[in-house]
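Quick heads-up: structures coming right below.
Read-outs throughout are calculated quantities, based only on the coordinates presented, and are distinct from any laboratory measurement. Bear in mind that the values here come from a model prediction, so they are computed numbers and not experimental data. Cβ atoms are built from the backbone, for glycine too; each structure is taken alone.
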Structure I
């Protein structure tokens, strides 16, 4: 008997969580909604343990925010009795939203990071059942000057390095911050990223970075989709250079990196901050295989007309071969590609506003 693999796609929306499952990444079975009428702004599929664990960051208009956990792919859910994330009394704050749930590397089992509103970073060492506030970032002297992006104040990207104690965090609006000591201390790392909307367009911090991804082969290489601007850093964020040439627009929210192939990334351009639609109303994913030096348009299978945006975490890749690429729109349509963006098929339509998408391979059925 041999174990097959399925692909699970978690789709967090403004009004609940849907789970899609496929044996071939072409035909999908959809279940849900889970947590109907709860906003699901963050999801993590943690495959470092067996069985895989799903973590979801919920926001109830009545009960507020919490983290829920499933160890049976959504058949049942649990929630820590006192809540997974809660500010200490001395902080004088209460949790507003969980923007990001990010499992650490395989050699740090049990470690899960969270980025939240108010702007803060949290760390769990027990798989996400209980998180502790990262005091180093919370006490940072810049924090009083961080602002809220259009969608709210967000620590929306947490990128622990797979090779050392480096951690990068992206804040909207605040910019990119890096810790070299596992989160004890943090420094702004935004040289070269424009903040054209500020009196000083090149400040130390204050940039509205929308998403950051790490290169698969070069851990010090990062890619950023900014509030106008697409950038690459080859020195762990010390300096950034533009890689927007070849794109139809430099605004957008999505930045994805290939899990194995260095230099391969995807973004989904939008016209501008005041016109958040695909250029010419024609939805397309753009792929680069040379770290942003050139870009290829990918739109096979996508609708000819689309006027809805794709949010920063409403896109993901899996670890399949070839890699799968997934995204959902604010109109509630979810697309999947099993050939690295070469062609897309519709997984689900008419869902609520898609806020986050995550994909992972999980154990399937036993075969001969």
Structure II
């Protein structure tokens, strides 16, 4: 073979291999997520255990704006005591957890129906479930991970919702079982020892809820939040018909800078940068690539994945927030994983976030963070 012919053929072979490699890499991100790539917001209308402290206020205008901006999803994190008929001057008892107040439930129904009028999918989530919440501040009578009575109450609540929305299609509503599970020793002490839930225990509780839901509607989409506060893939659930939900809060020094509920000494933290050296860590896009790699691999295995919460509290410098969040959204998009910003309106929100370093746009009487909206609509 002549040298020139050899070189030409070798170059063509190398190019072909390079193209094949590029195509293989691209294909890795083209595998279809079992879940739709929903994008949207969390709505905190029923976030408080006490209806008197509820924010409420999500209106038809809000849903219209979401739709017109290109979003198709809302997650509704609910504190189960919100819809109980109980004496709120006393600590709740195990028996109280079964006392459902239908008038309160009808308010949840109304929000769900309003979302559906604008073709927005609803994910119903128990942010506080019987015996567990990532936040303390409400006296729980038992521990979801330790007490069968708490697990039975948990199944009861999901059975209730499954029956109530039995006839609504999976395209319109899904169920997110439990917000950010972790094994906290004392459910009523925010600072008590916490760790990941033992995998088989998490499987038992998730499967119990899945069974009562699918008894009513086998097609219902069910999600389980990642273990250890939403961060870790739950390998013990892979053989079950359950999708999984990750988070968009890593690293916490960016997303929860100076947040008093997430830091023991919030006023003495190193100022966040992105990218850059912050304290003893160098923060970079690579750390996000590594963090989301297991979630992308989960998509490749045919398990549905969605990012049920993401965003940043309002004390992080806005430019840092946007630089970091742009990387988060870009990586999620590479893996075909949708997202829900925490929240629509409020300190983490696209509206009324009360940041000191943002020039807000007046939007029908609301304070709109136009830069943030522009960023997230690029991924909607």
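Numbers for the structure displayed
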| read-out | value |
| --- | --- |
| Test item: volume of the Cα convex hull per residue in Å³ calculated as 178, pick one of I, II | II |
| Origin of the derived value 20, 13, 7 (semi-axes √(5λ) of the Cα gyration tensor in Å, for residues 263-310 alone; candidates I, II) | I |
| Source structure (of I, II) for helix-only ellipticity at 222 nm (-39500 (n - 2.57) for each DSSP H run of 4 or more, over all residues; to 500), computed value 0 | I |
| Read-out distance in nm of label points 7 Å out along Cα→Cβ at positions 271 and 303, computed value 4.1, structure in I, II | II |
| Parent structure of the calculated result 2.5, given that distance in nm of label points 7 Å out along Cα→Cβ at positions 79 and 167 is the read-out and I, II the choices | I |
